[in-house]
Structure P
Amino acid sequence: MRVVDYLRYIFVPANEAVSALRRAGLPWNATRATQLIAEWEALVKDREKYLIGEAAARGITLSFGPKHGLSKATRQGLTELFYGASGLGLEIKQYTDKGVPSLEDEALLTYASINFERPTDVPQVRAYLDIQSYAKGMGTYLRGMNARQRWDGAVHPRSNWAKVRTARISMKDPNLQNIPERSNAVVALGIKSCFIPRCSPAPAPEAWDPRLHGSVFRWDINAAEAAIRGGMLTHRLCSAPEWLWEYIRLGKDPHGRVASEIFGKPEGTYTKGMVERDGMGKQVFFATLFGGGWPSVQHTIWTKTRIWLSKERSIAVTDRVKAGTPRLQELYERDAHQLGRHGYVQDGYGRRRFIGLPDGVTYRGVRDGYARFDVPRQSDADRRARKPTPWQLLQRARHTAANSPTQSTNATDNFWMLALCTFGEYVELRVPPMWDSTGVLFPEAKPWQMNEGPGPGGKPFRSWHTNTVHDSGWGDCAPGYLEPTMKTIMRRCTALPFDWRLQADVPYRIDFACGPDHGHLQDYNKVAARFGLEPYPVR
């Protein structure tokens, strides 16, 4: 895409769409947040009382402050309780940069986890994890949102585009992109339940009727990274498309396929909900999608599923998956060649990101299909200072070079979608050839523009985008506007006229969820069946 076209059709309208998103803000239920604070405060104090008693029984002094943070005294008491000889005597798994035992979630994963519970979990460690999770939810989010709520009942976070090296934006004051979904689902859903529609919110989640009450919604690009890297990029840049290209086109499950590769079983053996598919196939797929080696696979599976693979098993799994994805490996070496030759990589829209090689590393070209580099040995001073080795820095640079074109293309897709939803069809929408028979969906939605532009019946379209996280959009709408909102988003997002996508014949499938608040989202088609709304076609 020419720079002038990128600026005219994407960057400028997307920038204004993000401004409209900030002006709309996210309506916030401060009453609900205050109720949660009271409930979580009681829970945290109960856990603190338990830990103080456990420490005292072992002759250890432990105290917590009013904000439940890790003061120097609290950290010292917990360290003695968990790792000390008079305490539990747990083996230290990680140290901080200052050389003291770590109390981070990952360092304690052997002993307890909130989302991956085991009967053998250490109750004292679990109580500590609860304290940290609920305290952060109360302080950073519930109290933070209450303090930032404006006269219109909404919070209006600031967005940064220039400070992010990919095309994504970052949110601050408040940060809405780091709600602790993976560390504690209960906390995440509690926080999200306070994001409500601005018009006629339901008195209770179970009373919600989108015909009578306002609704919130969230849409996501289904398997966006796989569609871009495994579909578009291998189709356009490699000697042949990866098998992912056909899987994405047909809406099939790549994680089940990877699980079959790992365990040497026929395709279709593993489906969603099975540990082989969710715990191994999915995690290994994402670890190797951008060229990750066996340490990355081992670490990803451990932190995402709490399943530990030995070095030998990790190497075997990684080698098997890489052997089954030859075009992704070819693409990884091409990314490294771009990094070595130019110092930058480029996404599908022409946006470049400079990365550069680590000091002392020299690029030697491609030999036998692999990008070659000369890497110096680490100095004694750097080794004593525990700095990363030049080889480690090179691997990070290579991962960034592989990751950036996909993430940047994904983010630009997302912002173009937001712009089209906000300002209407200022470019001609197009679907990939495989969808020519059905064409662009919902022709009645062609003139509509969200954020109070022209809507159904010529009335203002009372539906607002309020947030964007990676490859998704959040929003809310007035009573009776849920179905038009779905039609507008499905029409624009599934027919984005990105030339690489059209040439590769790779569709974007959109998941659309809705509900009375963001903590009680349901699939739109299930809601449509319940309330007599028009569903969207599953293609």
Structure Q
Amino acid sequence: MAMELNASDLSRGTQTLTAFRRIMGTLNGVQQSFEDVATAILNEACGLISACHGSLVLLNHETQQLKIVAAVGRDWSPEKLVCSLRTGEGITGRVFMTGEPYLSNDTLCDPHYFPLFEDVRSELAVPVVSVGRVQGVINIDSMESGAFSDEDVQLLRVFADYAALALDTARNLNALEAARKDWQSIVDSMEDGVLVCSPNLVIQRANQSFSRMFGVGNMDLTGRELQQLEAVNFLNSSPEFKRELAAGAFRRKFVDAHFNRNYLVQSKKILFQQRPAFLLTFSDTTDQDLLVEKMNQSEKLAAVGQMVASVAHELTNPLQSVIGHADLLLLIPASEQVQTKAAVIQREARRSTKLVRSLLMFSRSHKPNRVSLEGKKFFDLVIGEWSELYRQTSVHIMLELVPPEFLFRADPMHLEQVLHNLLNNAQQAMLSAGTIQAKIKIVVRMLNDRLICSVSDNGPGVPSQVQSKLFQPFFTTKPLGLGTGLGLALCRGLIEAHGGTISCRAQPTGACFAFELPSSSIQS
């Protein structure tokens, strides 16, 4: 026998579907919280049966009690909102336990009614069932007796099935969003920069460490091509990068000259959003590389120190003997050829002696013997001696003291050695480059109880790519035979022994080296 539907049934069925569409519409576009979806469900339920008061309760799996997650109508105080029921307690608990709707049109005579509101006279409760299990209950109240009908029960029961689907969808979407945020938080907390790129190297995802590492701030990198990102030009300019990336796993070290950092870049083929992609990780190995380099240098210096200590005296005496005999040969009348060879012997023996002294001084402890010094007297004396010497090579030296008179504490021999090395480097650099009107300017300032001395010249300057290596032992930019690579390393050791710092400063032309002595080295 065919079921006959009247106009009222069709109208209510349409209302139910329309209400469901509106609820599901809240799940599209802007992410909605589970509580917002629950409130929308309760409002639609009230609207279907022309009610204005009610609640939606769900089971709290931790406490195994029914908890209110949404409420509409008046007089919902904070105390009532936190009220919970045991399963089987009150009409709500009974519906949850039995899984069947319950209609009470006279709560004053109903023993199952839980008097949360004294003026409620009718209550309609229907279970919210998902995957065969009751998840919660929709309660609709009225302040009038006999407010609800059996048709209202059936209508709300059908609506509750739609509500269960909407709640499951909202719960799953919120869980996915929470998982996405947790995963993003984990990825963002990594020290390494992380990029996910499509096969044609379009950025799909970037973590915060990558943004910080390459100075792109909070810029949204999604959808940008990797080759258009100037921050990783060192990667884009590598011909091996794309070739090895396409072949599979990629692992290579790069030097970023712009930021003066070292990076280990690794890649792996992955599936991202069900599509092939590349996972790129960027590890900043600059500090680690420096540490390894320092350890290697320390081992090298230890070996040099042992070698120098054992053979220094053995070398010094024969060298002095060679120099002495060369001096005697130059005094004896002889042919020009003999005189020339004697001069070469003398010059090379003196250079060898100087090298041995440098090695000896470098290998020894740099503990300074601080004494009180008058700034003007000390610097005038040291710079004056070098001014006379350099005047013969057309190099002009200028000294500026700010203030003109001051006292400070330092080891004069150590400080003179530092100034000698800096001045000598400047003079050699300008002469080698053929600098016209070569000038060296020394500025000594007292600033915030610190002595700051800068030595600048108008020569060829220092290439940016070698500035980080200038103070490393045995590193030199001078031609073979003109430098040992120990001068600036010795300067750093002497200044740091005073508790100070020394650096190469950037300037438009020429080179500028500056050292600072801390307040503990300054005498009031």
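Kindly point out which one of P, Q the value -15000 was derived from, the read-out being helix-only ellipticity at 222 nm (-39500 (n - 2.57) for each DSSP H run of 4 or more, over all residues; to 500).
Answer for the origin of the read-out: Q.
Rank structures P, Q by relative contact order in percent (Cα under 8 Å, 6 or more apart) and report only the one at the top, that is, the highest.
P
Check the numbers for FRET efficiency 1/(1 + (r/R0)^6) of positions 82 and 194 (r between Cβ atoms, R0 = 41 Å, to 0.05) across P, Q and tell me which is largest.
P
Among the shown structures P, Q, from which was the value 1.7 of distance in nm of label points 7 Å out along Cα→Cβ at positions 290 and 322 calculated?
Of the structures listed, the value fits P.
Please state which of the structures P, Q yields -0.60, -1.15, -1.23 when log10 I(q)/I(0) by the Debye sum over Cα atoms at q = 0.06, 0.12, 0.13 Å⁻¹ is computed from it.
Only one of P, Q returns -0.60, -1.15, -1.23 for log10 I(q)/I(0) by the Debye sum over Cα atoms at q = 0.06, 0.12, 0.13 Å⁻¹, namely Q.
Upon calculation of FRET efficiency 1/(1 + (r/R0)^6) of positions 66 and 450 (r between Cβ atoms, R0 = 41 Å, to 0.05) from the atomic coordinates, which of the structures P, Q produces 0.05?
Source structure: Q.
By the measure mean count of other Cβ atoms within 10 Å over residues 98-105, tell me the structure among P, Q with the highest figure.
Comparing P, Q by mean count of other Cβ atoms within 10 Å over residues 98-105, the maximum is at Q.
Of the structures labelled P, Q, one was used to calculate distance in nm of label points 7 Å out along Cα→Cβ at positions 122 and 250, giving 7.0. Name it.
The structure behind it is Q.
Where a number appears in this text, it was derived from the coordinates with a stated rule and is not lab data. Note that this is a predicted model, so its numbers are computed, not measured. Cβ atoms are built from the backbone, for glycine too; each structure is taken alone.
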